[in-house]
1. Supply the structure label, taken from I, II, corresponding to FRET efficiency 1/(1 + (r/R0)^6) of positions 149 and 285 (r between Cβ atoms, R0 = 30 Å, to 0.05) with the calculated value 1.00.
2. Any idea which of I, II comes out highest on distance in nm of label points 7 Å out along Cα→Cβ at positions 117 and 325?
3. Match the computed value 14.8, 42 of Rg and Dmax of the Cα atoms in Å, for residues 165-276 alone to one of the structures I, II, and report its label.
4. Assuming 20 is relative contact order in percent (Cα under 8 Å, 6 or more apart) as calculated from a single structure, say which of I, II it is.
Structure I
Amino acid sequence: MRYKLLGRSGLRVSEVCLGTMMMSTESPSSAGPEESRRILEAFADRGGNYFDTANEVYSGGLSERILGEFVASERHRYVVTTKYTNTLHSGFDPSIRDHPNAGGNHKKSMVQSVEGSLKRLGVDYIDLLWIHFWDYSTDIADVMRNVNDLVRQGKVLHFGLCNTPAWVVARGQTVADQRGWEPISALQYQYNLVSRDLELEIIPCSRALGIGVNAYSPLAGGFLTGKYTRGDSTESRRFDSEFFKQLTFQFDEKAYDTARKVDEIADRLGTSSAAVALAWVRDRGVIPMIGARKVSQIEDSLRYLSLTLPAEDMQALTEASAPVLPWTYHLLHGDDSRIRQLAAGGMLDAIDNEHFPC
């Protein structure tokens, strides 16, 4: 296991983060308490120190409780992150009516969520607090000031944004820098071989502003593990459920072609499809966030730590999964380099440009 510096914070986190959304009670879609403990132990035994959870939206708070019990004996070793924004007590059930200030990015929501998370986790402070998604109703300057108050109180050490537009990220970091507040240390979005839209705005924004990027669903909810392409009908498949069909994209034929390319490379290299897909994310400079319902799944995913993808395989995967670019991005990022050549005074091939998007 290697460790990464999280943005400009200097915080050292393992090169992979363990997501705990599926850690709750016994059910076909989650790991029970005992299996959850084994998953956490397997991750920590490999050197993992970076954990992700959320407030009561994750299994009514059971995810936080299970994680808190695990880290209790060696709290100093682990980087514990949790999220606020979503309605308290909902457990991802949008039909539950709570109260108007039970969710959102405003200060009341932030404070009541953090207080609840500290109790469920059984900790004195949260290493990194995430906004779960942008609510389009709270000024990012207020958010940055409010989280800075929590940092000054010692309840939160660092701050990150999930599922937030790039313009909000840029404004938030600029405000924090101008006023000497706690900056944004990390971003969290879906990113994988069949969902690469981060490359248009978010990844270039993060590089310019010194913010780390984390990828949830780096295996596209299990789609890139081979169980959708190798004909294994015995394994439960998340995207067969109506709930997840509503939350995510539908896989088209190009996605299946990409998944089959992952399988092909995995077979040739003698490893798992999951390891290949995760290695691709890692080699794009993004920290994968993995989850599991069984220890065998976490062990399979962690095989990528010892995998080095040959350059030709990285290129083949990148080309197979290349997204169709909207016009502006096609103009700026496309293979046709004439526009960039003009901007480079005809010297594009002689200029090293580390700022160009991946």
Structure II
Amino acid sequence: MANGHHTSVAPDATERLARLRLIRTENVGPVTFQHLLARFGSARAALEQLPDLARRGGRRAKLKIPTPADIEKEMAANEAVGARLLVMGEPDFPAMLSQIEGAPAAVSLLGHPHLFLEPSISIVGARNASGNAVRFTEKLARDLGAHGIVVVSGLARGVDTAAHTGSLETGTVAVVAGGADVIYPPENAALHARIAAEGALIAEAPIGTRPLARHFPARNRIIAGLTRATLVVEAAKRSGSLITARFAADQGREVCAVPGSPMDPRCAGSNGLLRDGAHLIERPEDIMSLLLRGGVREEPALSDLFSISDLTPHPTMDIDEKARTRVLTILDATPLAVDEIIRQCQLSPPVVLTILLEAELAGEAERHPGNRVARRYSPP
């Protein structure tokens, strides 16, 4: 295979199991997972340190860490629906996705991983899309597919459905907010089945998870993260598609939009993207030239991030309570950039990062996109 991301050292069976236990541990999200791995050199080592880190962060209750049997059960649940778990660092894990900050540590996959190696574009837009937008999207997706471009979308009503329908024959990838086996919206049951059989369908949430509102922004970062460019066809002022476009911009990917009528509120968001400098797209050639302009796809710089060999374990630090108080006092409900926390409390980055890690594991703090952290307040 020509793609260079296969050079990373894939986790062995015990490390793979440990990584799945780590990402399913209470209070461990994708960013925390990456910090723990970088700090302790392996998921096995991180799991041993977790109870101690959480205790030092102020946690009294025991941290819920899944047992190997729990993970075996999850793997069996995947197999039962024809899916498999891909862990970051394994050859079939999507290389583009592994580059982004807070990439998912594991995903369920139904279908064909070779689609992640092809040039691709994400197409998203309004759920209540106009007839014109649906027709345009379906034709665009079909034309792009004829040029060997895989189309990625979110399997929602409207524009997403049109994007998948147009590219079914040539290669489409659906990213869902719930478990890979959970069909949502219900009217897309047949489309879900066809994508699972002929394309690829991925989910970060475990099998059986019902999609909740908070799952959708997490799904949107994956849609953007899988491709070099995200195209918004129709989007109102406050729309999930604009969140996907923002993730694409934050991830250093291209943002594109289709111009729409200024009279139609469904186009206010997409027209706004164009005003802010998004690439204007009217025909497949506009996308082709954009994808070709990048030249040969560079291999992900972070593809070796989770190979076990080159991570130096970081010993646990002794931190005095005054430093801990200083960092936690700065945090409130509004997410604050880690750099800003370091600047304000005037402590060394390793000390601040350790305190934040402990606070997260204790359930006192939570990570937000863009390397920001907020205080987590439990309801009284």
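1. Only structure II yields this read-out.
2. Checked I, II; max of distance in nm of label points 7 Å out along Cα→Cβ at positions 117 and 325 sits with II.
3. The structure behind it is II.
4. The correct label is II.
None of the figures in this text is laboratory data; all of them are computed from the coordinates on show. Just so it is clear, the model here is predicted, and its values are computed rather than measured. Cβ atoms are built from the backbone, for glycine too; each structure is taken alone.
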